[in-house]
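Below: a set of structures, written as structure tokens.
Please treat every number below as a calculation from the coordinates, not as lab data. Quick caveat: nothing in here was measured; it's all calculated off a predicted structure. Cβ atoms are built from the backbone, for glycine too; each structure is taken alone.
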Structure P
Amino acid sequence: MPPIFQSLPFWVQLVLVAVPALSAIFAASALVLNILQSRRTNAQARAALVAGCLKDFADDKDIQRAFYAIEYDEFVYDQNFHKSDQEREIDKLLRHFANLALSWKSGLLSIEDLRPVQYYIFRVMNNSGIKQYMEFMAGWLKQANIGQHPYVVLSELCEKLSETRP
């Protein structure tokens, strides 16, 4: 230690050593608390996004009509489907879940975050009529050569949810 430091009274020496040490401890504690709070805030934001999706799903009459047609195996994909009101409703339902799929694909949501909507996604995406519609869309996209449709990401999400069932 420098001679000037040793010439100071012991209590001053102690303060000069203790203050920076305590400051470092307080700063480290604040950093840890900040990290924990950030994680909690992020988890709440992800949960709010999924909860908002469920609320919108339940509140939208078109989406509900489309879902219950699928739920009760009343949905049929045939030549009368295109340009019908039911096509618009089904597309609205698929876009609704495709938005969540896009959030998952971009890393904003995890598979675990999406467990509350898993049943609805499975019911929709495993419906035979929806599978036929998805095949039609895949062919149409290939022919149109306009890039990937959000429904493709929804299909990927459904597969991932199937692979990682709890």
Structure Q
Amino acid sequence: MTTPLNPDLLRPSLSDTGQLAAAPYTSQTGFFSAFFGGPFASAAMLLLNAQRLGRLQRDAVWALVIAVAFAAWLVFAYTTPAGHELQARMTEWVGGRSMALAERLMALAAFGVNAALHRREQRSADLFGLKRPNGWIAGIALIVFGFAATVGLTMALT
């Protein structure tokens, strides 16, 4: 009596079926662009890495959530009486740069979302020694974009 052949046994188990489209930018590039460029820069870095990894459809929602949440924060802080009161309280607690500090904290939280979403791809790129793109150009461009978008929105609201 012969046993039927199981086709799953003939499939290679160590081959990578979900190969990366391209290596993502380094985490350092994402961190610095978020810290100096703000949440808009962090959302743009998320989109840039998602496009490189071939998962733009899946991650675009998260980038949109980050950008809309930060824009909603700015609208709340600059156009509502409760926002003005919160700014006054924050200035008492932290000092005159409290809004900049809040922006940095939100940007680092956005970087955390970016790092969590792409942790497997970052680890794979490090493990296999994939050639990563130069982060200087993209990082500086994202910092300029994020800063300009934040200042532009803030000026439009005040």
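General remarks:
- Here distance in nm of label points 7 Å out along Cα→Cβ at positions 40 and 104 was derived from just one of the structures P, Q, and that gives 2.0; the source is Q.
- Label whose coordinates, when FRET efficiency 1/(1 + (r/R0)^6) of positions 32 and 128 (r between Cβ atoms, R0 = 41 Å, to 0.05) is calculated, return 0.20 (choices P, Q): P
- Read-out Rg and Dmax of the Cα atoms in Å, computed value 27.6, 96, structure in P, Q: P
- At a computed 41 (relative contact order in percent (Cα under 8 Å, 6 or more apart)), which of P, Q: Q
- At a computed 18.5 (mean count of other Cβ atoms within 10 Å over residues 88-95), which of P, Q: P
- For the structures shown (P, Q), distance in nm of label points 7 Å out along Cα→Cβ at positions 64 and 96 is largest in Q.
- Structures P, Q were shown, and FRET efficiency 1/(1 + (r/R0)^6) of positions 24 and 120 (r between Cβ atoms, R0 = 41 Å, to 0.05) at 1.00 was computed from Q.
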